[in-house]
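In structure tokens below, several structures.
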Structure I
Amino acid sequence: MDSSPTARSSTLAHAPARPVSRTWILALFLVTLGMWAGLLGAVQILLPSRIESLDPVDKVWNMAMVTALGAVAAVVSSPIAGALSDRTTSRFGRRRPWVAASTAVCAGALLALPMQTSLAGIAFCWILVHGGVNAMHAALCAAIPDRVPVDRRGMVSAIAGLAMPLGLVLGTLLVSGVPVWAGAVLLGAVVAGLAVPYVLQHDEPAHVAHGTGPHEPTERTRLRSPGRLLTGLYVSPREHPDFAWALGGRFFAQLATSLATLYLLYFLRDEVGLDDPDGGVAVLSLLYTVGAVGSAVAAGRLSDRTGRRKVFVLASTLLMAAALTFMSMAPTWPVVLVSAAVIGAGYGIYIAIDQALVTQVLPEARDHAKDLGLVNMAGSGAVAVAPLIAAQTVLHGGYSLLFTLAAGLAVVGGLSIQPIRSVR
């Protein structure tokens, strides 16, 4: 298998040539913002607060179990929903129906979360939230290679990527200082409301070319049997090594960020000794977002102009690792404040450029959502194992060891994409 820079995947051979409109980019940003606000606002404050109210003594393990179950649901939903999206034929397009359905599931589960009086009920709601978000994410990620030219993907990915840190701030602010039920209502309304402009678009083609000609329906677009659908999820690392390296890089980078943020509320309360840990999380989220916003768009534009992706990804992971190392060495409020801004800057660069890189190593043009679902699955797999690793690390080595481990994994994530040969 030739993986030299001249050997491009079929997805690039049929990449779009016409730039997308600003209205489309704005709608993509808004729906992604609502999605992340719902998930991250809930996991930062809403979910741990609800779990702690049930059992303060075992809150660490209970939080680990619930978030792990949600991540497993995300691992399963992302590639399967992506594959079904690739083969959906409707007059509303093949992405919007899945975005609309996933939005409804996520918003409904958020509204039901405060009503649960058992850990099992909370876990079930969280499974629906996380699974719904990843199904939506698979469809939204696929819209970029579906619609955006290669030399604009860094910028569009940066704008879409900004929705994550901004969603973190929005979601955190919405649930800070309010009752759990009120926070859930606010998050559910944001998830549903911000999806409306994207779902109501009328310019999505009903079918997308699969490398065979015009945008016409073919046998390949129709839903296959469950058995063929599952076997079709597999992508051979030998035939597509660049895609395999991209999967590995995403797994380690996401594992690092998950370990660093999962117990942030408890870290501020138990280690830093902050009087108002909820407010502290909100402040850190704001600094994180400022760092991300300041770096993502500039890095995306520069990456598009130079045509280089890997050096930006590596630099971003090294930046995050440095900040995490400082947090592990000096767990004080001033150090944590500076580190949050630096981690945000690094992650802003990472999420923008790595996503653009991934769209350039997708194996098949007809399977954008499925293959991006596999990439999301790698990230969700990291989220699934992170709670178990984090819980053991905190209980046996403290938060300092947790942040040191996260720093090392961030570096591994950056190094993992360096063997990719088809992208500079």
Structure II
Amino acid sequence: MRKLLFALLLASPTLTFAQGSQVNTQGIRALGMSGAGSALFVDETSIFYNPGALSKAENNSISFGASAVMFRSAFKEVNSDVQYNTKFQISPPFSLFASFGPKNSWWKAGIGVYTPYGGAVDWGTDWPGRFELNHLALRAIYIQPTISFKLTENFGIGGGFVYNVGTVDLSRSLPVFDQNGNAGRAELTGVGTGMGYNVGVHYNLEDDFAVSLSYRSHVRTKLEDGDAKFTVPAALATSFPDTKFSAELPLPSSFNLGITFPVGEKMDLAADATLIGYSIYKKLVFDYEDNTPVLSDTEQTKKYENAFSGKVGLNYNASENLDLRIGAGYVYTPVRAQYVYAETPDNNRVMGSVGFTYNLSDKFDLSGAYTFQRIIERTVTNVETALSGTFKTNIHAPGISLTYKW
């Protein structure tokens, strides 16, 4: 029994890298349209959305953006009226994009530093799933140098190398108790790195119709020398030694198609469809430096499925200095019901957003956006932990960015 409990404990720290902790706040303009706009916005954020569009940008520029992602989830056990809520937490994914090159040239280069995966959740120590999770904080930061070429006035291609640094910090209660009835505790922290790439093509047709195709590769992040620390009664200390662990974290690929076209003199419509390659996440294997009869290397089955998202938005040129935006989207979950965990109790989700860009001057733009996501309520029984109940989750994500152009 103890071996099973610890297999579950130590196999889960990176689970949420590959499911609901994917964040899409890299470009605040696109965030105002629920993530649509890969074909519409041709600027420094194209480093992330489509490197092929970067060479078409009129200006060199640098932008910094940040969001305050607020994840609130609730859980109610089957046949119970008691609801447990996560504590209020703010996760601040950020992005920095810079582009440079000769004006009116056939090429442009740039670099992006952004956070495509991250989150924070805290269930506390008194809820029914405390032996599954107390708290989790994670972040995956991508660093992407990029080059883009304009082959014709209408056609651009580009690509970038991706280097990822991922961090994870989690804790959960252990079903071993001291003389005062206090449960034990496990804390896991680690840093991993991985590599990948991002490529894209962007093509303008007549009447301002544009098409964007881009592909972001999967990234296998290798976590080595993570720290596993245990707080247990002294009599059990030799069975649960503080130790090191290593693992491999598969972050999914994505293939995106975007289109944009005018629907009025001052209004453009943009739509994006994305296939996300979550099926790479078959299992999660952890290798521990020190093993005991109750602390052995673990392998946990995931069997994630590929997922799809669709997003659409409108960009309205309200005045010479102000653009207004609205958007909506739907995302299918890759997580099968029997593998839903408390880290991010994922399900299909709907989203809506609003946003703006205001030209402060010829050099500076200020953009803001707010997105709301509702993860559809889901009643599940986890086949590994046997936790059975209903999860419901709301995510609020306001964001702001400042751009300097030259």
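No lab work stands behind these numbers, since they all come straight from the coordinates. What you see is a predicted model; the values in this text were computed from it and never measured. Cβ atoms are built from the backbone, for glycine too; each structure is taken alone.
Which structure, out of I, II, was FRET efficiency 1/(1 + (r/R0)^6) of positions 102 and 302 (r between Cβ atoms, R0 = 30 Å, to 0.05) derived from, given a value of 0.35? Don't skip to the answer; put the middle values down first.
Numbers: I: 0.35; II: 0.05.
Working through the options, I get structure I.
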Subject >> Origin of the value 0.95, where Rg/Rh (Cα atoms, Kirkwood Rh) was derived from one of I, II >> reply: I
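Taking 100 as the value of volume of the Cα convex hull per residue in Å³, for residues 46-109 alone derived from one of the structures shown (I, II), identify that structure. All intermediate terms of the calculation are to be shown ahead of the outcome.
Details: I: 69; II: 100.
Of the structures listed, the value fits II.
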**OP:** Using the calculated result 19 for relative contact order in percent (Cα under 8 Å, 6 or more apart), pick out the matching structure from I, II.
**Re:** II
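Looking at structures I, II, which one was FRET efficiency 1/(1 + (r/R0)^6) of positions 134 and 294 (r between Cβ atoms, R0 = 30 Å, to 0.05) calculated from, given that it came out as 0.60?
Details: I: 0.60; II: 0.90.
Considering all the candidates, the number was obtained from I.
Which of I, II yields -25000 for helix-only ellipticity at 222 nm (-39500 (n - 2.57) for each DSSP H run of 4 or more, over all residues; to 500), as computed? Present the calculation step by step, with values, prior to reporting the outcome.
Details: I: -25000; II: -1000.
It was calculated from structure I.
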